[in-house]
Structure P
Amino acid sequence: MRRGSNLHALGSFNQTVVLDTIRRTPDGLSRVEIAEQTGLSAQTVSNVSRRLLDTGVIREAGIRNLGVGKPRTILQLDPSGHYAIGVHIDPAVLTFVLLNMEGEILTHTTSRTPSAADPSAVISLMSRSIEAIIVSSDIDRRRVLGVGIASPGPIDMTRGVVLDPPLLTNWHGVALRDELESATGFFVLLEKDVTAAAVGELWKSAGSERDDFLYFYYGTGVGVGMVLGREVVRGPTNNAGDAGHIVVDPRGPVCRCGRRGCLGDAISPERIVRSAISGGVIRDPGRDLDLVFIDEAFSRVASLAYDGDEKALALLEDVARDVSEAIVTIVNLLDLDHVVLGGPYGGRVSGFLLDRLPELINGSAALATLRPVRVTGSSIGNDGSAVGAACLVLDATLTPRSANLFISK
């Protein structure tokens with residue numbers, strides 16, 4: 001439990017401490033209980049609560065008799081007090097979600113990326129889609145806290161710039177944050193997609209179930225989000241989690257980096273589809289494999305595997321083996337024993353991977369963790385990066401950060 005400080009200069013930190021405490025107790029808390037849990041004085045809690053009530057972030061939810069003494073007014077987060085929008089940019093699909101203050105998904109839409117090679121077309125579609133979500137949801141746009149964007153890395157989070165993602169052609173130094181702020185008028189946050197997904201898992205978790213975990217993202221590309229002590233690991237440049245070039249098979253295919261058997265290349269949906277075509281699992285389309293075909297064909301391979309097709313099963317077994325090799329390396333480095341599987345392609349094969357990965361990981365002679373590694377599915381579904389992007393906005397508003405304890409001169 002986060003503890004507050006009664007120093008006047010730390011009021012903003014105390015506000016997020018109170019918010020975080022209320023948010024984690026769905027049934028609500030009295031002001032006395034908040035003071036007991038946070039270490040804040042009754043006067044500080046009263047002042048903070050009044051500000052939060054006035055801004056519509058929390059609400060009074062009736063009276064509760066807590067034993068000796070007079071009944072006390074219960075404070076709860078007001079789900080409809082404010083909202084956040086999340087966007088996930090994928091080379092094939094744009095995903096949009098609208099969340100309320102509790103992180104509940106109110107609206108969810110997807111659009112084919114018009115042309116990943118044209119950033120301006122993507123930004124224009126994002127702006128129109130954000131406005132459409134607000135209109136269709138019939139909410140007051142003044143209650144939208146902002147927009148979170150989950151983008152493939154690398155990014156410059158400080159400047160809000162997408163630098164040079166390998167799967168987004170022509171996205172070299174795109175000032176995405178400023179462009180979208182200008183187009184929509186909203187406050188915008190930019191985050192790496194795998195980190196955003198980890199934020200979403202953390203935000204939606206209860207108790208201590210997500211205090212420490214590795215989020216394995218399987219989409220058009222692969223990556224990992226890492227959470228240690230309920231803090232998301234970003235790294236000094238905010239680009240932690242690039243797991244695509246972990247070598248999982250030294251005798252594997254040559255990656256674009258020049259080495260053999262890199263994870264991202266070995267399990268990319270395109271490679272799985274090409275292997276399925278060459279192995280006779282699915283038909284050759286007789287044309288170049290575009291992102292739409294790869295998306296549909298990968299789903300077909302997954303469906304065949306679930307139906308018991310031996311060749312399709314063998315392809316997924318190779319994926320499971322490669323993923324387990326990478327996970328063993330990462331959990332050894334970070335001393336983690338919980339892995340969360342997510343991402344749009346991860347969701348399609350989760351039934352198979354969740355069955356095979358625990359055995360492959362825990363049966364590895366290279367595993368050095370003291371406890372068995374658990375592998376679970378995402379608690380927020382296949383659109384974890386979009387949900388996480390919206391949670392970034394909520395997180396910036398509601399989660400206390402120890403960095404705020406330092407008072408600048």
Structure Q
Amino acid sequence: MSEVLELGKKAKKASVKLANISTEIKNRALRAMADALITNTKEIIEINKKDLEEGKKRNFTKALIDRLLLNEARIEDMAKGLREVAFLKDPVGEIIKGWKLPNELEILQVRVPLGVIGIIYEARPNVTVDAAGLCVKSGNAVILRGGSVAINSNLILTNILADAGVKEGLPENSIQSVLTTDRAAVTELMKMHDYVDVLIPRGGASLIQSVIENSTVPVIKTGLGNCHIYVDKLANLSMAEKIVINAKCQRPGVCNAAETLLVHKDVAKIFLPKILKELQERNVEVFGCPVTCSVYPGVNKATEEDWKTEYLDLKMAVKVMESLDEAILHIQKYGTNHSEAIVTEDYSAAKRFTEEVDAAAVYVNASTRFTDGGEYGLGAEVGISTQKLHARGPMGLQALTSTKYVVYGEGQVRS
């Protein structure tokens with residue numbers, strides 16, 4: 001029996017038990033998992049150094065190395081996320097609605113776990129913790145398959161979480177990681193529809209596309225973030241400057257970072273010199289349209305590819321727009337349905353933008369960096385869904401559940 005198949009069988013068995021354990025046990029396990037992370041902080045950091053060294057050998061960008069890095073603050077944040085999930089209402093067993101038919105049948109729609117969730121992700125060790133915590137609280141067993149460069153970090157985190165959870169009453173094998181870095185393991189996981197109920201890929205375009213095209217297990221598409229900020233002609237330019245800098249520079253290697261700046265022509269000559277200076281002072285490489293290049297020195301000429309690119313780095317494409325209509329059309333053409341923002345004091349422009357821009361999150365006068373489960377009050381997230389079925393946006397506890405109908409009768413038969 002292959003390693004992945006064995007994981008699948010164990011997870012399926014665990015999921016049956018996990019679906020029916022009490023909220024008290026799940027919350028106790030989550031708090032114990034958080035405590036275990038803090039207790040083992042030094043060991044986690046030491047193990048993580050091995051992965052950081054590997055990332056540097058592979059010439060990862062600074063932004064990608066940042067995604068891979070674990071330190072005391074980030075481990076504390078991961079532990080905090082687990083405690084917040086423990087605090088949230090348990091979705092399992094929630095009665096969404098109920099009604100009685102004329103024949104006296106009573107029908108209840110009840111929230112239930114999905115079962116076994118497979119998470120395929122890249123150099124993001126924090127995903128290991130977020131996914132495990134959310135799956136536990138929502139009553140799902142989880143199989144984690146992180147990227148090879150983060151294998152050491154992922155495995156120690158999985159072991160710590162799993163051990164702490166079992167000690168507090170979680171079923172054995174509720175939280176598992178694929179040990180091998182062989183890509184064949186991913187292929188096998190994608191075909192295990194008898195044991196895995198849903199796959200959630202988190203990573204770059206090639207990873208997500210591969211899972212969508214090759215999986216026989218249902219897939220929830222997440223994450224590509226070619227996010228835009230449109231600065232309208234009636235924008236508060238001081239506010240726009242703060243939003244752009246935050247959305248691009250605060251953490252450039254994540255999917256909710258802004259990649260393209262669109263600026264209305266009426267404010268371009270005033271706003272562009274200021275914002276481009278700010279960006280370049282923060283080491284952001286800018287790729288601009290002809291107007292942008294003429295306004296400020298040192299801007300690279302943008303190509304068609306730049307409008308399509310999710311840089312995940314200190315790079316940004318900038319284009320001047322003739323109108324709100326043109327900005328919306330640009331986003332419709334190049335956006336990835338993730339997060340889009342408008343900066344404007346014009347109510348009608350804001351209303352049109354929110355109604356006509358198709359994305360999981362649409363912002364008015366705020367940074368795209370808020371598209372995050374923790375920031376939305378969900379405790380944590382397992383990913384940002386950019387599709388419309390079965391979930392959309394930051395995927396918290398409810399997104400990891402389905403429903404079933406429970407029907408109570410008194411001997412009724414259908415005529």
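A short reminder: the numbers here are calculations on the coordinates, not readings from a lab. Please read all numbers here as calculations on a predicted model, not as lab measurements. Cβ atoms are built from the backbone, for glycine too; each structure is taken alone.
The value 0.80 for FRET efficiency 1/(1 + (r/R0)^6) of positions 183 and 375 (r between Cβ atoms, R0 = 41 Å, to 0.05) was derived from one model only; which of P, Q is it?
Q
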Could you figure out which one of P, Q the value 2.8 for distance in nm of label points 7 Å out along Cα→Cβ at positions 159 and 199 was computed from? Q
Suppose you compute mean projected area of the Cα convex hull in nm², for residues 55-94 alone for every structure in P, Q: which one lands on 4.7? P
